[in-house]
Structure P
Amino acid sequence: MAGEIARFQEFKKSPAKDRLVFIDPALKEDTFPSLNPFIAHDFSERGVSIMAQELKRILDVLLK
């Protein structure tokens with residue numbers, strides 16, 4: 001399935017062609033890979049603002 005997704009037209013165009021990342025779900029036994037966008041290292045007002053803007057941008061793309 002990952003190979004099929006990699007051939008989608010959306011991932012053949014620049015800059016999207018450099019944004020596709022495959023995470024092997026069987027990389028380590030008894031673990032499951034995940035990404036948590038709410039883990040932050042910069043809790044300054046600017047850092048939180050940037051994180052909120054990025055999350056909004058990502059959700060806008062995903063919900064189109």
Structure Q
Amino acid sequence: MYIYQFLNLAMSIREIAKAIKSSPNTISKEIKRNKTKTNNKYSSFERYFPIVAQNKYKKKKNKV
């Protein structure tokens with residue numbers, strides 16, 4: 001949830017990593033791995049949502 005909140009505050013990946021005491025590489029991978037395509041009336045874009053990330057994690061965990 002923290003990554004999502006920090007992204008909404010327009011914090012950089014390095015700032016987020018420092019705030020949650022993690023590697024910038026880890027934060028970057030988490031965001032890239034769990035982006036979701038969102039469409040609206042005029043355009044489409046990718047965005048990180050924590051609930052989607054959690055669901056992907058659970059789905060992957062159950063496959064093993």
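So here's what we get for this one:
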{"quantity": "If Cα Rg over 2.2 N^0.38 Å is computed and equals 1.22, the structure in P, Q", "calculated": "Q"}
{"quantity": "Per distance in nm of label points 7 Å out along Cα→Cβ at positions 30 and 46, the highest-valued of structures P, Q", "calculated": "P"}
{"quantity": "Highest-scoring label, criterion being distance in nm of label points 7 Å out along Cα→Cβ at positions 6 and 38, among P, Q", "calculated": "P"}
{"quantity": "For helix-only ellipticity at 222 nm (-39500 (n - 2.57) for each DSSP H run of 4 or more, over all residues; to 500) computed as -17000, the structure of P, Q it came from", "calculated": "Q"}
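Here, each number is a calculation from the coordinates, and none is a lab measurement. Computed from a predicted model, the values in this text were never measured in an experiment. Cβ atoms are built from the backbone, for glycine too; each structure is taken alone.
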